[in-house]
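Please find the structures below.
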Structure P
Amino acid sequence: MNEDAGERAERYVANVEKAIASLAWTNLPITIRMNDLVPILDTVKGYVSDARYFLHEGKPTTALASISYAEGLLDAIKLLKVAKFSWQVRDL
């Protein structure tokens, strides 16, 4: 995978814009159960593991993308008010 940050960012932005354009809401309201949230947290943990791997492999751009996915999922569950946590911000 290409490690050029600018090129990667352009592809990611275009991909997200396409997803937003095609987004369709499901029938709301919905019930969210713990069984619905466990796979999300498992995915977050997987992205963290991937980010550490890519850092070790000398692929910081890919590591940053992976950890950004993890942050995004954590932010989503926090915004849905189904989880509470705080970010430990230090010179990010």
Structure Q
Amino acid sequence: MRTITEYLERCTLTNFCSSADVSTGFDATFYRVDNGLIYWYDLDLPPVIEVRKQLLPEPDRVTIVTKSILDPIWCTDIKHACLLFAVVFKG
């Protein structure tokens, strides 16, 4: 979490940030670290995302990507790509 927080400190109104949370499951990192500026992408398989949408609200700056990480086409869903882009992997 410290690394994500340090990354977000570099985000400003003119230097926005984006992040993709890979295999997000029911993780709520966005809700804990949101600085009001970041664009966030939650990526997971369709059956997982279907349940996630029932449990967690989807804020304006969060985009749900219902694809496998193994399918490289998921990158085309990233609309707020920028100089500062982080990919979050958890284990």
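Calculated for structures P, Q, distance in nm of label points 7 Å out along Cα→Cβ at positions 5 and 53 is largest in Q. Tell me which structure, out of P, Q, gives 1.03 once Cα Rg over 2.2 N^0.38 Å is calculated. Corresponding structure: Q.
Here relative contact order in percent (Cα under 8 Å, 6 or more apart) was derived from just one of the structures P, Q, and that gives 36; the source is Q. Can you spot which of P, Q the value -6000 was calculated from, given it is helix-only ellipticity at 222 nm (-39500 (n - 2.57) for each DSSP H run of 4 or more, over all residues; to 500)? Computed on structure Q.
Since every read-out is calculated from the coordinates, none of them should be taken as a lab result. No experiment lies behind these values; they were computed from the predicted model shown. Cβ atoms are built from the backbone, for glycine too; each structure is taken alone.
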